[in-house]
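Just so it is clear, none of the values below were taken in a lab; they were calculated from the coordinates. Small disclaimer: the values here were computed from a predicted structure and weren't measured. Cβ atoms are built from the backbone, for glycine too; each structure is taken alone.
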Structure I
Amino acid sequence: MVCNIIHIVSSLERINFGIWNAAFFGADFLRAKYGVNSIALVCSLPTTPPPDAPVTIHFIGTQPIAESVVSLLNSLQIKIDESIVVSHGCWLEPTRIAHYLKRNGYQWIYVPHGMLEEWSMKQGRLKKFLYWHIVEKRLVKMADRVRAVSKEELKNLHRLFVDKLVLAENGVKAEILKVKPADKIVFLFMARLHFKKGVVPLVKAWRSVMADRLNLRLVIAGPDEGELMNISPYLGGNLQYVGPVYGNEKRHILENSHYYILPSSSEGFPTSVLEAMSFGLIPIVTTGCNFPDIFTHHLGHEIQPNEQSIATILQQLSYVPFDEISSRQNSEFIQANYSEEKIGNDLYVMYRSVRK
């Protein structure tokens, strides 16, 4: 029996939105259909929780003592034989806390969220190599399952895990598609301003081929993680940075945008692409986004994470009408394959397999 899912995340900071948003997805569905309760243990100082979080949140501090976490779960009357611990991300406290709980009898699912992808492992290579072989790998050997969040990540993780791998993809809630405005075509980048996301070559490509196209607009949205100062010289005119967007402001931008562009070098499986497609945006992404269905089903366009490749596709799209049929097909594809019901059922099957 599975009654409780205990998610462990490093923080609820907006910069970490992609991790905890994907981590909590499906909790409402699991509660409504299967009676499964979800809680979150957050390894940071208390912050304002997301107003619509589908999980009960407990802050356990920046340096949580493993024994105190066990005491907390006992005080919440969490039964070990009815619960599963799910740690999200690598290198930080979630792995260590989950390992300790595993040693105390809990079942454990480890979710790297793309942090063990080849490109990511090459960044800070020596430090990650040493930590992986000295600490992380030893701890993860205790995990009952390693969850991949995309089919491509599943293939890539085979080099590290064989018998523990399970696939349960990320998903998004279904959206009602609205007609896109026809007066101005909007290209949207909505992600962290981190160098791996390719925002700098994107703005350079835009300025080189689209600066004088007044009927087109590029909107950059997301929290800065070191790249804002590098893109600032290119801002202005039909290229705008609007900062982080959430709630109704985010919905408004998605409803009024036409293309979603993410020239990322590496991802686990970005829910931002799923979300954009559910709003009818046509994706322009790299193979590093780990979503090959976009290309095999002709749902979008492939680019490389460099200025020349991005400029080429931008120029091509600037001379063709926006494809309303493809827009509708994208939304329908997401609803059919990545809805809360579809992914929620997949998650429940995964959880049940661990408790057997």
Structure II
Amino acid sequence: MVVLKATKSAEKIIESKAMKNFCAQWVNLAEQRLGARVLFASDDFFASKDNIIKAGRGLFIAGKYTSRGKWMDGWESRRKRGPGHDFLVLRLAARGVIKGVDIDTNHFTGNHPVQAALEACCLENGDPGESTQWHEILAKVDLSPGSQHLYALENSAQWTHIRLHIYPDGGVARLKIYGEVKKDWQKVGAHEVIDLIAVGNEGRALLCSDMYFSAMENLIAPGRIKNMGDGWETKRRRGAGHDWCVLKLGHRGVLQQIIVDTTYFKGNYPDRCSIEGVLAADQQNIGETLETLNWQEILPPTKLSPHQQHIFESHLVDIGAVNLLRLNIFPDGGIARLRAFGKIMRAQHG
């Protein structure tokens, strides 16, 4: 049973570095490519409701118009001439605990809403209806034109859907809901094989040596890569050493198959890769304990090929249950996706 608690506080984060650090800690549960969907908007006459969950902050193309007016990369309702306000409802990519929200009015400067508020609900099945009970997670806040409005929330409840209210009308470029995925592991059978580092299974990319060209989080995104920018790519290494990425499994488990995908990486794929694992008691301070952990080799250094899925099964060394993986690439380059299929290992009591 999910216990619902009202938001205790909402702290606005303004400084850009603090914003970046905060967002890097969490998953955007409202990201379209992770599976989030906008279900309803009271009005999206000027710009589609679906734009609000796209990646990035939105674009502005001067001189681009549609038959209804200026093309805008966000959600924009028409000017309200009567009582009331506009709102939209979205389904999160996964059930989760919300740590922060970003209501971004980027490029909406004369047509942004004056205020906004957020509500949430948690449903075991299906989508909200007329009888759904909504809970306020962010009280009305003032919005500025062309700005990010990032608020850190203190709330331990789990949510599946969000309702964004804007007052009275206008445009919002992006809505990002940062938090932790919460999977019901009791529903996963002991013999079921799943991708233990998939973001939908609470997997996380925690730390990497470099992500100059594209983010480490892309490694565990759902689906196949769409282009080279949709993977993890480091800059060209000119000295000694190699690049690496540490990932947290959503649940500790024993691995049976690993897929290292270099699709679209043709002239910049790594020459080789290896994978190590460990069962670590503390996964929160991985940056401080990285080199003190007893890493064990699961996949020895193995030659890679360009633009190809590499499936490893018989190559894997059985080291028992793990909850952290370290992907090493030699010396540098790009990986499209990483999958780690296995069975969960439940904690033993007594």
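Identify the structure, out of I, II, from whose coordinates helix-only ellipticity at 222 nm (-39500 (n - 2.57) for each DSSP H run of 4 or more, over all residues; to 500) was calculated to give -10500. Label of the source structure: I. If you line up I, II by Kirkwood radius over Cα pairs in Å, for residues 64-231 alone, the top spot, with the largest value, goes to I.
Looking across I, II, the calculation of distance in nm of label points 7 Å out along Cα→Cβ at positions 24 and 104 that yields 2.4 traces back to I.
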